[in-house]
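Asker: Each structure below is given as C-alpha cells.
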Structure 1
Amino acid sequence: MAPRLRSPASSLSQPFLRRLPRPACASSQPPPPPQPPQRRYISAYGYEQAKALTFSDYGDPPAVLSLHSHSISPPHGNLMTLRFLASPINPADINQIQGVYPSKPTFTTNLSTPNPIAVAGNEGVAEITALGDRVKSAGYKKGDWVFIKGPGFGTWRTHATATPDQVVRLDDSMREGISAIQAGTVSINPCTAYRMLRDFAALKEGEWFIQNGANSGVGRAAIQLGRKWGYKSINIIRSRDDQAAQDKLKQDLQDLGADVVITDAQLQAQGIKDQAKEWTHNGRDNIRLALNCVNGKAATAMAKLLSSSAHFVTYGAMSKQPLTIPASMLIFKNIHFHGFWVSRWAEKNPEDKQKTVAHVLDMTRKGEFKDTPFDQIAWEWETKGEELIAKVKDTLEGYREGKGVFVFGKT
C-alpha cells in the first residue's frame with residue numbers, strides 16, 4: 001500500500017496549530033477611528049469609475065430612471081474621457097425619456113449591461129481628464145472644457161467617453177470669467193432665442209415681438225437679447241393662483257427688459273386688441289415676430305395680435321395641444337408660420353453655433369446677459385439615485401423657482 005502523503009501543515013506539532021492568545025492589554029485600547037468613506041476606486045490600469053442616470057424603456061422618468069455604475073477604460077486613438085461639471089434638466093430631456101421627442105437617445109450595451117440602456121440628458125459641459133494620441137494631435141488637451149454638440153449623447157452622468165466630432169471645445173477666451181453652470185446651459189436655450197430673433201423677421205430697432213413661455217429659459221434669454229438689440233417685447237406667462245407670486249414674476253421679467261408682461265388669461269380676454277394698440281402707439285409700431293412654445297388657444301390668440309406679413313415661430317408645445325391656424329391669417333394677413341429646432345439648426349450650421357455661443361458668453365462676461373434662475377442639484381459620488389431621480393420628478397410638478405441643474409462635485 002502506497003504511503004499516505006501528509007501536508008506540511010499536518011506534519012506540524014499541535015501546539016503550533018493553536019491560535020496565540022491576544023495580549024491582555026488589547027481589550028483596553030480604544031477602537032481605531034472610523035475611516036472616511038471612499039470617494040471612488042480607480043484601478044492601477046487607469047479605469048475610471050462612472051455613474052449615470054439611465055433607462056432601458058421609455059416612460060415616466062421616476063418610473064424608468066435608475067442610477068447605473070460602470071467602468072470606463074483608458075482612452076486611446078481618437079477617444080477622450082470626460083468628467084461632467086454641470087448638466088441641466090430641460091423639458092426636451094423629459095420628453096425624450098417619455099419617448100415623445102423626435103430625437104431619440106442612444107441605447108447601448110457599452111456600459112456593461114446585458115441589455116441596451118440609454119443615458120438621459122442632452123446638454124452639459126465637461127472637462128477632458130484623459131485623451132488618446134489622435135485627440136492630442138487635433139489640438140485638445142487635458143483640462144479643456146467641452147460641451148456636447150448634438151442630442152442623444154447622454155449628459156446626466158459623472159463621466160463619459162467621447163470623440164472629437166461629438167463635442168465642441170470652449171477655447172480659453174470663451175471660458176474666461178465663465179462658470180461651469182453658465183457654460184453648461186448656453187448651448188440650447190440662449191441659442192434658441194438668439195437665432196429665432198435674428199433669423200426670421202429681421203427686426204429693426206423699435207419693432208416688437210411677442211412670446212409665450214416668457215418665464216422659460218428661452219423666454220428670459222429673448223427678453224434680454226431683444227433689449228440689447230433695441231426690440232420691444234410683449235411677454236405672456238401662465239396665470240398663478242398666488243397673486244403676489246404672479247406680480248413678483250412680472251416685475252422680475254420687467255427688470256430683465258420686458259416692456260409688457262401679461263398672463264394667458266389677459267391675452268384671451270376681451271379688449272386685448274385695444275390694449276395692444278395702446279402699447280404700439282395706436283398700431284403704428286409693428287409686431288412682426290411671435291415666439292411660441294405653448295400651442296393651443298392661447299397661441300392662436302397671440303397670432304391674432306401680429307401685424308400683416310409677420311412671422312410666427314413655434315419651437316415647443318408645452319400644452320400638448322395642436323396649433324390651430326385660421327385661414328384668414330394665411331390669406332389676408334399673410335402671416336408666415338415656421339418651426340424651429342435648435343438641434344437641427346446647429347447640425348447644419350456648426351460654425352454659426354459656436355459663434356452664437358461665444359457671443360452669448362461674451363455678453364454674460366460683460367454683465368449684459370443674466371443667468372436663468374437655477375436650482376443647483378449637487379451630485380457627489382455618494383449621492384443616492386433616488387435623490388437625483390426625485391429632483392427630476394420635481395421638474396414635472398408645479399411652478400419652479402429655477403431650472404434644475406446637476407452640479408457635479410467630487411465624482
Structure 2
Amino acid sequence: MSTATGEPRLGIRANLAQFSLLVAVNALVGGMLGQERTVLPLLAERAFGLTGYTFLLTYVLAFGVTKAATNYVAGTLSDRFGRKPVLLAGWLIAIPVPLLLIWAPSWGWVVAANVLLGVNQGLTWSTTVIMKIDLAGPARRGLAMGLNEAAGYLAVAVTALVTGYLAARYGLRPAPFLLGLAYAALGLGLTASVVRETHGHARLEAGGHVARADLSTRQVFVHTSLRERALSAASQAGMVNNLNDGLAWGLFPILFATAGLSVSRIGILAAVYPAVWGAGQLVTGSLSDRWGRKHLITGGMLVQAGALALVALADTFALWLVAAVLLGVGTAMVYPTLLATIGDVAHPAWRARAVGVYRLWRDGGFAVGALLAGIIADLWGLRAAVWVVAAITAASGVLVAVRMYETHVTGRRRGRR
C-alpha cells in the first residue's frame with residue numbers, strides 16, 4: 001500500500017491486501033513440495049525397484065543442492081532486478097515438474113524433476129519471504145514469517161494427505177501429481193496478474209537502519225555464515241532443521257512401511273508433522289515478537305531432538321503419531337523465528353542477500369540429510385540414521401544457546417528484567 005503521494009508504507013495492516021495475496025501464493029509454493037511427500041518414496045520402491053537407501057535419496061539430494069544454490073541466487077537477483085520477476089521465473093520453472101513425475105520412465109527423470117523443483121522452491125519461497133519482510137517492517141516481522149511459513153507448510157501437509165488418498169484410491173501415478181500441475185498454473189497466473197513489486201518498501205526501511213549498508217555480496221556471505229554471531233548461529237540451526245526434514249521426507253515413509261503400516265496411515269503421518277509445523281507457526285512467529293528469538297530457537301531444536309529419538313524407539317502408529325506432533329512443534333518454534341532473526345540483524349540494503357545465504361545453508365540441510373541418513377541407513381539400518389540425526393539436532397540447540405544473542409528488542413528488554 002502507498003500513501004496519497006505514492007510513497008510505500010510499512011506494516012502488515014497497511015499492506016494487508018498484497019500481504020494476504022503473498023500468503024496465498026506461498027501456500028501454492030508449499031503445495032508443489034507436498035505433492036511428493038507421501039508418494040515419491042513409495043514410487044521409488046514400487047515402480048522403479050530401488051532398494052538402496054542412499055540411491056533412493058538421490059531425489060532429496062538433487063532437490064536440496066539445487067534449492068540451496070537457488071536460494072542464494074534468488075536473494076542477489078531480487079536486489080538487482082526486483083522481487084516480482086524472480087517470483088515469476090520460479091513459477092515458470094514449476095510447470096514441467098509434475099509432468100516429468102507423471103511420465104517418468106526411469107529414476108533419472110524423477111531426479112531431473114527434483115532439480116527443477118529445487119529451482120522453483122528456491123526462487124518462489126525465498127522471494128515470498130523477502131517480499132513479506134519488505135512489507136511488514138520491523139515491528140511484526142516474526143508474525144509475518146509465521147504467516148508465510150504456516151501457509152507454505154500447511155499446504156505441504158494438506159497436499160501430502162490428499163495425495164496419499166489419491167494414491168491409495170487411484171494409484172501412484174498420475175492422479176497425485178495432477179494436483180501439483182494445478183498449483184503451478186494458479187501460482188503463475190496470480191503472480192503475473194496481481195502480485196506487485198515490494199523493493200521500494202525495503203528502500204524506505206533502509207533510511208532508518210543502523211547496521212552497515214555497504215557490504216559486498218562476498219562480505220554478506222561471510223558475515224551471515226561465520227562472522228556475525230546471531231546470523232551464523234541461525235544459519236547452522238536452519239541447516240540442521242532441514243537435515244531433519246530431509247530425513248523425514250526420504251526415510252520415514254520407508255520406516256513406517258517396514259513396520260507394516262498402510263499407505264493411508266503413512267500418508268497421515270507424513271501430513272501430521274508439517275501440519276503441526278505449519279499451524280504452530282501462526283503462534284510461534286507472533287510469540288517471537290513478544291518474547292524474543294533465542295530461547296524459542298534453542299528450545300525448538302531440543303524438542304526436535306527428543307521427537308526424533310521417539311521415532312527411533314517407537315514401533316506403533318500411535319507412538320509415531322506423537323513423535324510427528326512433537327517434531328512439528330519443535331520445528332514451528334524454530335522456523336519463522338530463524339527468518340525473523342535474519343531480518344532483525346541484516347540491513348535492508350543487503351537483507352535479501354542475507355536471507356539468500358541463510359536459506360543456502362538451511363536448505364543445504366536437505367542434501368546433507370539425504371547423504372548422511374542414506375549412508376547410515378545402508379550401513380547400520382533406518383533407526384541408526386534417526387538416532388544420529390537426533391544427536392546432531394541436540395548439539396545444534398546447545399550451540400544456539402551458547403553463541404546466539406537476543407536480536408529482537410522486546411526479547412532483550414525481557415532478558416534485563
Structure 3
Amino acid sequence: MSTKRIVVTGIGASSPLGGTAPESWSALLDGVSGARTLEYDWVSQYELPVTFAAEARVRPDTVLERPMARRLDPASQFAMVAALEAWADAGAPEVEPERLGVDFATGIGGVWTLLDAWDTLREKGPRRVMPMTVPMLMPNAAAGNLSLHFNARAFARTVASACASSTESIVNAYEHLQSGLADVVIAGGTESAIHPITVAAFSSMQALSRRNDSPETASRPCSVDRDGFVMGEGAGVLILETEEHARARGAKIYAELVGGGVTADSYHITANDPEGLGASRAVRMALEMADASPDDVTHINAHATSTPVGDPNEYVALKTVFGDRVEEIPVSATKSSTGHLLGGTGALEAIFTVLALRDRQAPPTINVTEQDPEVPFRISGSATPLGEGDQLAISNSFGFGGHNAVAAFASA
C-alpha cells in the first residue's frame with residue numbers, strides 16, 4: 001500500500017494527432033487517424049514494402065528555438081516540446097533543484113543522429129562527423145537535456161524497455177516520489193524512429209501493416225482483419241508530484257497515480273507470453289499497490305498494437321485478472337488512431353487515460369470492421385461514457401524483451 005498520494009498536475013504531448021495534449025485528445029475523441037503516406041525520396045529509393053506511418057502532426061524543430069533544436073536529435077526535440085508544455089500546464093512549479101527529478105524513456109534513442117553520422121563518415125570522412133554526435137544519439141539524451149533545461153538535480157534516469165519504456169518510467173516516478181527522492185518528477189517517453197532502416201526491419205519481421213493504399217485505416221486493433229502495427233512518433237510528458245506539494249502550491253490536479261506494476265515474461269525476445277503470465281502479474285501488482293481490486297477498474301487503455309498475435313494474448317492476460325468482467329469494462333485501443341510510438345507510446349496513452357478519467361469518457365477505437373471473437377473487449381467506434389462516481393483506470397504497455405508495465409490512475 002502507498003503511504004503518499006501521487007498526483008498528475010501537468011501534461012504535454014506531441015503526437016500524430018496534434019502538436020499539444022489538448023489537440024491530440026480532441027482529435028482522438030473525433031476518431032481521427034494520424035497515419036498517412038510518407039512523402040520522402042527514401043521510400044522509393046529503398047523500395048520499402050511499407051510506405052506510410054503515423055508521423056507527428058507538428059515537427060518539433062518548428063516549435064523549438066533553432067539553437068536548441070540543432071543540438072538535439074528529433075527524439076529529444078519531441079521530449080523537450082512535450083515537457084515544456086507539461087511544465088507550463090502544471091504552473092511551472094517552484095521546487096528546489098535537488099527535489100526535482102526526471103524519469104524518462106525511449107525505445108530506440110537517437111537513431112536519426114546515429115545513422116546520419118554513419119552516412120557522413122562514409123561519404124565525407126571522420127572530420128565531418130559532428131562533435132555532438134554521441135551526446136545526441138545516446139538513449140539518455142532526452143532525460144539529460146530535460147534535467148539541464150529544468151535544473152532537475154534529484155536524478156535524471158532513463159528506461160529503455162522497448163514499447164513498455166515510458167509506462168515503466170511513470171511507474172519508476174511513482175516509486176521515487178513515494179520513497180522521498182523528489183517532490184516533483186518530469187516523467188514520460190519519446191521516440192522518433194520513422195527511418196528507412198526501422199521501417200525495413202519491422203517490415204522484414206512482418207510486424208507492420210501493409211495497407212499502403214489506405215494508411216488511415218491500417219491500424220485496426222481487435223479487428224479480425226488486422227495485419228500489423230503502424231509506426232508512430234512523438235512524446236508524452238506528465239508532471240507528477242506528491243499531493244502535499246501540489247496542494248501547498250495550489251496546483252490543479254488531473255488525476256491520481258495510484259500504482260504500477262513492472263514484470264518480465266522470460267519467454268521470447270519479440271513475442272509475449274501467450275498465457276499472459278507476466279502481463280497479468282503486472283496488472284495485479286498495479287492494483288495491489290493501489291489497494292484496489294479488479295472489480296474497481298472502470299476503464300482500460302489496452303496496449304493493443306493491431307498485430308495478429310499480440311491482441312489475443314493481451315485479452316488472455318486481462319481475462320486472467322478480471323474474469324468474464326473484462327468484456328464489460330470499456331476498453332480503448334488508441335493506437336488505432338495514433339499508431340505505435342514505441343518507447344513514447346505508454347506516456348501518450350497514460351495522458352489519454354488521465355483525460356478519460358477527467359472527462360469521464362473512454363476514447364474510441366477506430367477501424368474495427370469486424371471484431372475478432374478471440375479479442376472480445378468492450379470497444380466502441382465512438383467515445384464511451386464512464387459514468388459518475390469514483391473511476392479507476394489502467395494503461396498497459398508491453399515490449400520486446402518480455403517487458404510488461406502497467407500504470408493505474410484514479411479520478412481526482
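No value in this document is a laboratory result; all are computed from the given coordinates. This is a predicted model, so every value here is computed, not measured.
Asker: From which structure (1, 2, 3) was volume of the Cα convex hull per residue in Å³, for residues 234-361 alone calculated, if the value obtained is 125? Don't skip to the end; give the middle numbers.
Answerer: Numbers: 1: 150; 2: 96; 3: 125.
Value 125 for volume of the Cα convex hull per residue in Å³, for residues 234-361 alone corresponds to 3 out of 1, 2, 3.
Asker: For which of the structures 1, 2, 3 does the calculation of helix-only ellipticity at 222 nm (-39500 (n - 2.57) for each DSSP H run of 4 or more, over all residues; to 500) return -8000?
Answerer: Details: 1: -8000; 2: -27500; 3: -10000.
Working through the options, I get structure 1.
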